[in-house]
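So, here come the structures, one by one.
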Structure P
């Protein structure tokens, strides 16, 4: 894979148009067939890919447009997990889930994500990053444990996700990202989350990233704090990249990354997804430059803070275009200075 210095990418999610919200809700209420919803998803993913390509994004995603929210698409397919009431009033609501038995892998692609990746890869020439919610956050949304220990549930889910990751790699996926959006709300469990991440990544030949944010439900943070809660536990995670938010939070956490000596790459959040105000390329460039005081350019990827689901399509397109242009400004500076190849 040939990438420019300071490659641009996305965290995962992309805006869901209002018409698609209505159709997905119709499906939740039993008024649309699975086949019809599949067609809607396919069309929306192709449009999201085109938006990213037109913006100049180097590494694209499927926009997570098959998901209802952070967890339900995966949780409803997880072996051993039951959804007592599959009907939802609104597609973005969370299901109430319970453990019937501890999950174990079933079939070559137990969750069907490999087919989702294959569809995306077939409709773009750009490198694809495929993301999925991690086992700690999935387990956080299971209310009825059926008498099982939560750690056992997290690790069992990690084993299923490992089987899925192997299927994704076999389908050609080379960039895989684990999202743990609930971890910031349970900082004392960072060690458990890292243990589970290492089960997910074990034996899978791919470049792995771990995304940890402070929540992005309806484009609002669910928690506040600093990334020091991840350390030192995250230093033993089997991932090569951390994808973190910095645009909204500012400079402080960049110093934390340097202080604890993160050895891998950093997905640098330079666009605030919790506001509809569009950053200027100059502001994006300044956020990249401040990160270069802590990490070299060859270890930085440029991305929004989190997924773009909470903004409109027009705002998302404008933010991505500004991000690409801001990265280009700094890239050109580095090349003119001879600081990068």
Structure Q
């Protein structure tokens, strides 16, 4: 593992974005649960076995920062909406586990409510690894895009209500010992005109929670396909107001031209650099990963770069996901050696 630096992560530390490969057998069992063929208690046991395996895969691949693979979650939204106070899901059954629920907010979200359960998820994960654990959750802007809003005349009020709920959960996570929290906004690229609202809500989530905060913004990764195309210039300059430590972006699939934004603006963040294309099953070589890291090092110093895949690995076969992570770790290590002046090309 790399030694920590001032940002607590180390130069060119390696991390997952969040989700890990969901094996076909786990997909079948998740669907069985929604079709009432297995119990919730049985599914919980299955999730725990799968998470232990995912952690071991990440450790064997050489990652410095791991996650539970988000394997308890069906998709990027429902795990939160099903636990969110004030959200009504009339029909819990699904034909396929990855489908979205039809969720409704019929009235204003209660200002208090039970925890969402992420603390228990974190404590379980931490018990099975000695590496730093990242906990990610879908941000309030994206959650608001997946509900029917009957409770607020202004969508912004719904977004901010979700933000307050997530802030309460973040405070509980920090109190339980979590040090790396990430907000995912997978829908933001589809609504670039609302970036100011998304950043305002993001800041409400992080308010008063002293951890290393990351924000992940991509172009969608549903069924390993992008939902939108474009460039990250829509984020700027609004994103400069985000009170986070790290900005996690996808580059491997779409190219590295957007690194110029880190020259054009006084960006204060550590960059979570996407070097693995999660929408392709072709495994990157060590040299290709290292070359992508070198490209970022022309813009930022090594202690302001964290190396990660473009997005989550949910839709990749497990052997491909592990091979990609291994190549990512090896490429980051090669680049790290070069920065240190050891073993250059």
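Can you spot which of P, Q the value 0.50 was calculated from, given it is FRET efficiency 1/(1 + (r/R0)^6) of positions 69 and 277 (r between Cβ atoms, R0 = 25 Å, to 0.05)?
Answer for the origin of the read-out: P.
Can you spot which of P, Q the value 16.8 was calculated from, given it is mean count of other Cβ atoms within 10 Å over residues 29-36? Write down the numbers at each step before the final one.
Values: P: 10.9; Q: 16.8.
Of the options listed, only Q reproduces it.
State the single structure among P, Q that was used to calculate distance in nm of label points 7 Å out along Cα→Cβ at positions 21 and 261, giving 3.1.
Values: P: 4.8; Q: 3.1.
That value comes from structure Q.
Given structures P, Q, which gives the highest value for FRET efficiency 1/(1 + (r/R0)^6) of positions 37 and 133 (r between Cβ atoms, R0 = 25 Å, to 0.05)?
Going through P, Q one by one, FRET efficiency 1/(1 + (r/R0)^6) of positions 37 and 133 (r between Cβ atoms, R0 = 25 Å, to 0.05) is largest in P.
Quick check for you: by Cα Rg over 2.2 N^0.38 Å, for residues 45-92 alone, which of P, Q is greatest? Write out the running numbers ahead of the final one.
Details: P: 1.54; Q: 1.49.
The maximum falls on structure P.
Every number in this text was worked out from the coordinates using simple rules, so none of it is lab data. Remember, it's a predicted structure, so these values are computed and weren't measured experimentally. Cβ atoms are built from the backbone, for glycine too; each structure is taken alone.
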